[in-house]
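Structures are listed in the sections that come next.
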Structure P
């Protein structure tokens, strides 16, 4: 199923997605945990967003960045939902060429945004610990809004050329993918043309976003640790570090699966397809499932806001 272009070669009209290799007969049962995962993601992040929106005391820089994080995680999950549930619930494993590129663009754009938001949150914690008296004066609402807009624009501007570069390549009939959704590291192995420019630009995106963001996060926490060690009392140090606990968990939940998936795509050409599926799912589903739970448990204001909301619901009933 492909169209012929005299200048580009064969261009597939559809790509074939793969759920979990070897477990096709169990897809209906496998769909249950995936449905639960999506429910947890949308309910958990939606609760965070609702609690922050309705409580004026939470309209502070830290929680506004948390809103950005929740929105990016909802965006990533919403991008994968149609094809994942389509495969496991309805056995629909085909996706059009244009839809596949749009899904790839959406997934990677929201992932770039998430990385940038995690960096912004680390800077937020640095400012809060290094200069607590000027915290709200430095991170004003207009500045935070500007940061959010810049993060979104940067992600779109970086991903648009990568999508166009992939669209121009000849695929010569190769249209089988390894996941339940379209990812660039998977798609880039299918064309039979020269992919040098794609690889160079893809590497540039990785270095200038995930690589630079992770480096700056490490630098931020180095400065945070130095500042905390200058605090006189042990109790003050503990309180300062406790404010970073949730964010550290979010950073680890995001970067550890991402590094694992990158290693599998780059060097694991002979690894089991099942391992590739597990790593890809961990990269996309683990952070949006874990982060709302972590922030609800470890962040006192969020926890109290959720409790108040539940009590009000019970009283209304």
Structure Q
């Protein structure tokens, strides 16, 4: 049987090469407060192109979540792809674990790169961060895409049974898997139609966990537990920017009701797109439909995503 060891790192190398070929370079920004943020930025900023910020979610780093689509975006935008704190090469010694702290770190990186206006796409947890950016920096953020992020969840939703997993400790064990069994559970929750998981080699799963999930485990758990803490819909600001909400109809992580709730909260400034036969990772399960909606909203023309 061929070895599957080091598959994840090989994939990382391929993705890094793709990002570089797309005109991006790897940078780190020392925020001088105990935080260091890694971000892929344009080698050369084109002043005639708009800026686009891509914010990843849990599970993998920025490379893995955006690698399949980076060519589409860099063909039309100055693209910025940060690793959130405790992912990739972004770290902090500060105690904050909120999505607003993540947003603050990203905005400081954007300022360091002289980005004055931008649109953003936030996936899952990245959607929470992106929403905070849009609410706090309204003069900077122009357009917003929120993908499967339960921004309008309330802490009481966990007690009232809206989520399949209401125990935050168990949710953290799945979202930050430390053994192949939990990683398989994560795949089941992320996909509408998961592949036959019994066919995935254990060494491949262990390799992925070692490369992607073995660092800052407790810190990532704290990020998850901080999301619903004291969260009330009445406290969530209404962003005014044009907003596209994309949701998988069969999302098992953040149920579709969260998408409808966000649409109601934002009213006329937002449009909701529901992708059928797709789960939380609708960008992976229905890429053609998903990217068509993105292209239409962001004004991308004359190029098909493959």
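Using the calculated result 24.6 for mean count of other Cβ atoms within 10 Å over residues 110-117, pick out the matching structure from P, Q.
P
Out of P, Q, which structure matches -0.64, -0.76, -1.12 when log10 I(q)/I(0) by the Debye sum over Cα atoms at q = 0.10, 0.11, 0.14 Å⁻¹ is calculated?
Among P, Q, the structure yielding -0.64, -0.76, -1.12 for log10 I(q)/I(0) by the Debye sum over Cα atoms at q = 0.10, 0.11, 0.14 Å⁻¹ is P.
If relative contact order in percent (Cα under 8 Å, 6 or more apart) is calculated from each of P, Q, which structure is the one that comes out at 27?
P
If FRET efficiency 1/(1 + (r/R0)^6) of positions 78 and 198 (r between Cβ atoms, R0 = 41 Å, to 0.05) is computed to be 0.95, which of P, Q is the source?
Considering all the candidates, the number was obtained from P.
Comparing P, Q, where is distance in nm of label points 7 Å out along Cα→Cβ at positions 102 and 246 highest?
Answer by largest value of distance in nm of label points 7 Å out along Cα→Cβ at positions 102 and 246: P.
Here helix-only ellipticity at 222 nm (-39500 (n - 2.57) for each DSSP H run of 4 or more, over all residues; to 500) was calculated and came to -25000; which of the structures P, Q was it taken from?
P
We did not get these values from a lab; they are worked out from the coordinates using the rules stated. Values in this document were obtained by computation on a predicted structure and should not be read as measured data. Cβ atoms are built from the backbone, for glycine too; each structure is taken alone.
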